[in-house]
Structure I
Amino acid sequence: MKKEYGALLVVCQFVLLLLLAATTNWRDIHLPALLLFIASLLLAGWAVKVMRLGHFNVRPTIKSGALLVTHGPYRYIRHPMYASLLLGGVGLLLISFSWLRLVTFFALWLVLYLKVRIEEKLLADHFPDYFLYQQRSRMLFPWF
């Protein structure tokens, strides 16, 4: 059941991201949105580089042989890939705001939050030091 739930969350994540991207008027891009996109891409790239591409996983599961990564962006936040998606989503909202797109963004935030909660439980069960790591890092953004 958990695998199906995790897979459903991944599908929802991609559908919501696609909806935000497809309904964006890209000709209206402006500096604040562009800066958020750049920050989003830099954070995602840094996280993938530190995690190593072969260990990266979009499903809320733990791969065999997984290591607890606590350096790079993971030193400050435990889920930098999700944070990068949220930064990019805010950038998309800034380009083409509508109430429907805001609801779509909050649905994306909820899906990512549910994935984070699953991963936090799995990581805490798998890595004895995860609780200590949680105490010295933030979930998604360094300031909250």
Structure II
Amino acid sequence: MKVIPKRGPRRLVALWAALRIALGVVALANPRLASRAWVGRDAAHGVTPVVLGRAAGGRDIALGAGAVACTLAGAPLRPWVLAGGGSDAVDAVATWSAGPDLSRGRRALFTVVSAASALTAAFLATQVDRPAFPPPRHQEQDTT
């Protein structure tokens, strides 16, 4: 098992994934709170916010845990980073498309936070799983 480096993109992915896990644990433990923070008072009652809050929490825990496990194992991270970023992009679009059903403040905040996480993932995906040094160039041998 490898240790997470103190610097670099793999470290950033591990921190990003740990934050995702923490948010997932909060949503799983208190789904009404998570749902209410995202969509407002409509999420305070009924079973829907509980089910959706727990589902989103479980998703974030799984995505974060996959990225952390790959970081620790030295395994490729790009698929986990792209999956997390893709889910954040969907969250941003879903939140924005709710339109006037959400308060302007919630709509703006959660759209921006989700979009920022998706853009962070897009950037991190370009930085991880790259060779540390360029591969050696093979010179053609003169056979004459």
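No lab work stands behind these numbers, since they all come straight from the coordinates. Values in this document were obtained by computation on a predicted structure and should not be read as measured data. Cβ atoms are built from the backbone, for glycine too; each structure is taken alone.
Before moving on, here are some points about what is shown:
- Of the structures I, II, the one that -22000 was derived from, the read-out being helix-only ellipticity at 222 nm (-39500 (n - 2.57) for each DSSP H run of 4 or more, over all residues; to 500): I
- Answer label among I, II for the case where distance in nm of label points 7 Å out along Cα→Cβ at positions 30 and 110, calculated from the coordinates, equals 2.9: I
- Looking at relative contact order in percent (Cα under 8 Å, 6 or more apart) over structures I, II, structure I comes out largest.
- Origin of the value 111, where volume of the Cα convex hull per residue in Å³ was derived from one of I, II: I
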